[in-house]
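Engineer: Next up: the structures, one after another.
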Structure P
Amino acid sequence: MEFVKEYYTIRKSNEDFNESIDELTWNDLEMDTVFKRINYTKTTLGESYLYYKLREIKYNKQEWDELEKLIKLFSNDENLRNEVYILLQNVGKLNNLNLINFIYNPKFTKIKGYYKYPTLLIGFLSSIVISFFFKNVGILLILIFIGVNIFSYYSEKLFLE
């Protein structure tokens with residue numbers, strides 16, 4: 001629940017936002033309980049979007065009409081509903097604030113040292129060529145480049161998670 005609230009706060013501060021239900025009214029109406037009762041979403045962003053839609057006050061008839069069409073479509077077409085359900089279930093939930101950073105913090109999405117990946121690839125391919133001429137040196141270089149690639153992968157993965 002904390003992730004969803006944090007997502008809402010960050011989204012509200014980063015977007016041109018409509019009116020929304022203030023905290024006092026939200027708590028008086030016990031909307032967290034309502035949210036928990038109706039939340040059958042299968043993804044983190046789906047859950048966050050549901051919370052956002054409950055908090056937002058919007059008077060745009062066209063958007064409400066489009067939403068109503070989608071609701072009718074999914075209500076009437078069970079096959080489509082089940083297909084989408086399975087696809088979303090595969091996405092899963094990952095309540096991680098880094099997910100929000102990918103969306104709202106453009107600096108975060110740029111991987112530091114992106115140049116090292118082509119360099120590592122060229123080095124690895126070169127070490128394969130070298131191994132044809134100098135077997136021991138080539139194999140040693142191959143192992144070094146594999147080790148550096150594995151280390152780079154896990155350090156970036158740790159940073160992103």
Structure Q
Amino acid sequence: GIVAGGGAALLYASVVAAGRRESCLSFDERAGFDAVLKAVREPCGIIARNSGEAGDEVVQTLQEHFEETRDWSHGFDAATGTYTDVFEAGIVDPTKVVKTSLINAASVATLMYTAESIVCNDGVVEKGPRKLSPYEQAGLKQDNARGSFGAWGE
């Protein structure tokens with residue numbers, strides 16, 4: 001099957017799940033529950049930010065609309081910057097992909113939690129000249145109209 005794309009399905013699932021927070025018994029379970037709820041809201045906001053919109057505002061607007069209507073088909077079209085019926089607009093995700101992504105993310109989080117140490121970036125981005133892609137290093141450039149690569153002189 002399919003679900004609303006653009007992170008909307010995960011956002012709406014987090015709204016529904018938030019109502020079940022009190023069923024978590026321990027402090028640790030609640031902390032984990034809250035972390036998952038926060039994480040599944042991120043894709044929608046990131047997609048909105050990548051399109052030049054205010055991600056937090058888009059998430060808030062979608063959440064408020066869903067809480068009022070429980071309309072699972074309402075979402076944000078990042079290409080046009082508008083709110084729309086995502087199924088009519090073709091903004092959908094395969095259910096299996098969304099489910100598998102969430103399961104795999106939980107698996108990675110578990111590994112990170114149980115690991116004795118983790119090596120990661122410090123978040124500092126070095127400024128400098130842009131590195132050439134392998135295609136550019138080979139003297140090729142992409143023809144965006146055709147999606148193919150040709151020699152620089154062509």
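Engineer: Quick one: distance in nm of label points 7 Å out along Cα→Cβ at positions 19 and 35 came out at 2.1 when computed from one of P, Q, so which one is it?
Structural biologist: Clearly, the read-out refers to P.
Engineer: Have a look at P, Q and say which one yields 22, 31, 30, 16, 1 for P(r) over Cα pairs in 10 Å bins from 0, in percent, for residues 67-114 alone, as calculated.
Structural biologist: It must be structure Q, since only it matches.
Engineer: In addition: Comparing P, Q, where is Rg/Rh (Cα atoms, Kirkwood Rh) highest?
Structural biologist: P
Engineer: With mean count of other Cβ atoms within 10 Å over residues 59-66 computed per structure, which member of P, Q shows the largest figure?
Structural biologist: Q
Engineer: Turning to a different aspect of this structure: Which structure, out of P, Q, was helix-only ellipticity at 222 nm (-39500 (n - 2.57) for each DSSP H run of 4 or more, over all residues; to 500) calculated from, if the result is -24500?
Structural biologist: P
Engineer: Distance in nm of label points 7 Å out along Cα→Cβ at positions 123 and 139 computed as 4.4: which structure among P, Q?
Structural biologist: Of the options listed, only Q reproduces it.
Engineer: So if we calculate FRET efficiency 1/(1 + (r/R0)^6) of positions 11 and 27 (r between Cβ atoms, R0 = 30 Å, to 0.05) for every structure here (P, Q), which label has the highest result?
Structural biologist: Biggest value here belongs to P.
All of the numbers you see were taken from the coordinates with simple rules; none came from a lab. Small disclaimer: the values here were computed from a predicted structure and weren't measured. Cβ atoms are built from the backbone, for glycine too; each structure is taken alone.
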